[in-house]
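Since every read-out is calculated from the coordinates, none of them should be taken as a lab result. In this text the structure is predicted, and so the values were computed from the model without any measurement. Cβ atoms are built from the backbone, for glycine too; each structure is taken alone.
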Structure I
Amino acid sequence: MSWFALFNQHVYLSRFAFTLFVPLMSVATVTPKQLPQFSTLLVIILVAWGFHMTFYGMNDVTDYELDKVLGRKDDHPLVRGEMSRRTALIITLLHTVGALIIEILSGTTLRLMILLIIALGGVIIYDVFSKKNSFPPLTDAIESIGFIALSLYGADKVGEPNALSIILAITFGVFLNFITGSFLGIVDLHGDLKGGAFTTPIWFGNRPIENSELTFIPKSLSIFGISQIALLVILNLLPLLRNDFNYQQPFLTIITTINIIVSLIMFIYITRFLISGVTWQKAPHDIDLDLLAAYSVLILAVSYYSYLSTAWIITLAIAVSSPLIASKLIK
């Protein structure tokens, strides 16, 4: 396997698209009509990379034994034995420290450092304790706080976070909380039980159904998951209902209507995975996660497209597409 391929698999390059999108989108809420200086954007990109490597690197180190048992990451250099656990940990911690050093050298403030420490600390706590504590919803929430802090870091780096910045940051947090706290726990239920992991769905009582790919979803988990999705829909609508974009009529009504229709379709689609004992229950798969991510990007695109400058639209498109394209090209 080439060094480029090892790099691609170790750093989860395709997933950096979302990690980078979080702080950059928040920057755009503060300076929607003008890009910040290139040096500022570069610092944010480098800090996002350090955060990304901390999040996924620490997860690989702490889940090493579980990943070997489940075979979920057989192509990963750590699981394949092409990289030692110690080396992976050193690489991870170097990125953590590197993100902090870069921020300090760039000219920082106490608030920026606090946000960055919360962001890095939140995902580290999640990685280390998420499947080893008696109350997994707590570590899921801490992970979400980490991403909220990363989002607010981006906004604060270029100015004063506004209402739109805060709403967007909370939206990212709720999205991550549903993905890792509910959705992926249901997707990976069989493997997590086999590996002895204790996730939020298992804590709620989610369990396999014999001779079926479906699982038993207790009402408490259904309520929890549906509440998360409902909150996500509300948060996506809130900037339009408040008209933080200062859109004129009838454009505002048209955009809001599109948002509501797309959100209702997504809500109905996701609900099929969260309710047990009905004929329309479906077992979630990884492709469904991709569709949920696509919904989130689509909703933001619909809401923000006319609010942001052309330069911002191009920058965000490059930021999202570049890691995805690079991950496909690197062999």
Structure II
Amino acid sequence: MDYALGIDIGGTNTVFGIIDKSGNVLKKKSILTFGQGPVKELLDRLFHDVYVWESEIKNEVKLAGIGIGVPNGNYHTGMINPNPPNLGISWGSLDLVETVKHYRNVPVIITNDANAAALGEMHFGAAKGMRDFVLITLGTGLGSGIVVNGDLLYGHDGSAGELGHIILEENGPKCKCGKYGCLEMYVSAKGLDRAVKEFKNNHPDDTFLAGLPDKNVNGKEMDDAYDRGEDMAIEIYSYIGSMLGKGLAQAAILLSPEAFIFYGGISKAGDRLLKTALTSMNENVLDHQKGRITLKLSELPDGDACILGATSLIWDEIKK
């Protein structure tokens, strides 16, 4: 039995799994990335588990290749582009393909994590049957994978799709990329932290806000507060959703997608976030686009979209 190893390296967590040609996830695990630490430390931990899995699988198996989705991953070069905002300095300008081949000398293909998730949704999830859509990852940061006429849009140098770094406010908060007012500073896990801190400053007497931390705000706690009618939770999601909608409108005007599909931890807020985002987007697109673009959530289990999409690159390469 041939299988591929799919890896989704995020700013906070790394998900990896053994996947067969039909898209069945045979084994899967999530570990902390510790993205500010050495790359080797993460890969040592990851491949230790992979070796254990291989010893446990009774049938004769063959590793066909390794597909990796990673922030700033460049499909054309196999490198991680310089200064990935949500990973440490040791990741910048890293030849990840050759680094991984030290662990297993098989074909290795990398791409941006959002690109990989877009492929996963196109083959197995919410984008099945679509040829023009944008996959938005809402995690530590905000990434995007753009599919046009059924193909991923890589751009001239392989770095297309950085929707998280379009500028929403000229004098907005400084992003780790070095610019100010990037979309992901408003819509992401760190965007949620920033919004909570700002609302705390503006509403010092609010007891709900006082009970929230300034960092690593729990999204489930926010969802529950929204559902029980906490005014500040509703206002925070309304604010974040409005900013998201403005960013989506810019992408919609440029790309005219059938849908935006959302994947990642913050997207679990669902309609609490996306209802306002849809209204905001429709207020800011061109007249002929109003009401014609849908917002959808991933239809795949947590962590599956990226690893499924990453391994699909391996199967496609084998077919060539």
TODO: Assign the value 17.1, calculated as mean count of other Cβ atoms within 10 Å over residues 134-141, to the correct structure from I, II.
DONE: I
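For which of the structures I, II does the calculation of log10 I(q)/I(0) by the Debye sum over Cα atoms at q = 0.11, 0.13 Å⁻¹ return -0.74, -1.04? Don't skip to the end; give the middle numbers.
Details: I: -0.74, -1.04; II: -0.67, -0.93.
The read-out was computed on structure I.
Identify the structure, out of I, II, from whose coordinates relative contact order in percent (Cα under 8 Å, 6 or more apart) was calculated to give 24.
Numbers: I: 24; II: 20.
Source structure: I.
If you rank structures I, II by Rg/Rh (Cα atoms, Kirkwood Rh), for residues 118-293 alone, which sits at the top with the largest value?
On the way: I: 1.02; II: 0.98.
When Rg/Rh (Cα atoms, Kirkwood Rh), for residues 118-293 alone is computed for each of I, II, structure I gives the biggest number.
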- [ ] Name the one structure among I, II that helix-only ellipticity at 222 nm (-39500 (n - 2.57) for each DSSP H run of 4 or more, over all residues; to 500) of -11500 was derived from.
- [x] II
Task: Computed 1.00 for FRET efficiency 1/(1 + (r/R0)^6) of positions 174 and 230 (r between Cβ atoms, R0 = 25 Å, to 0.05) - originating structure among I, II - done: I
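Name the one structure among I, II that FRET efficiency 1/(1 + (r/R0)^6) of positions 206 and 246 (r between Cβ atoms, R0 = 25 Å, to 0.05) of 0.05 was derived from. List each step's numbers first, then the result.
Working: I: 0.05; II: 0.45.
That value comes from structure I.
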TODO: Supply the structure label, taken from I, II, corresponding to distance in nm of label points 7 Å out along Cα→Cβ at positions 86 and 302 with the calculated value 5.4.
DONE: I
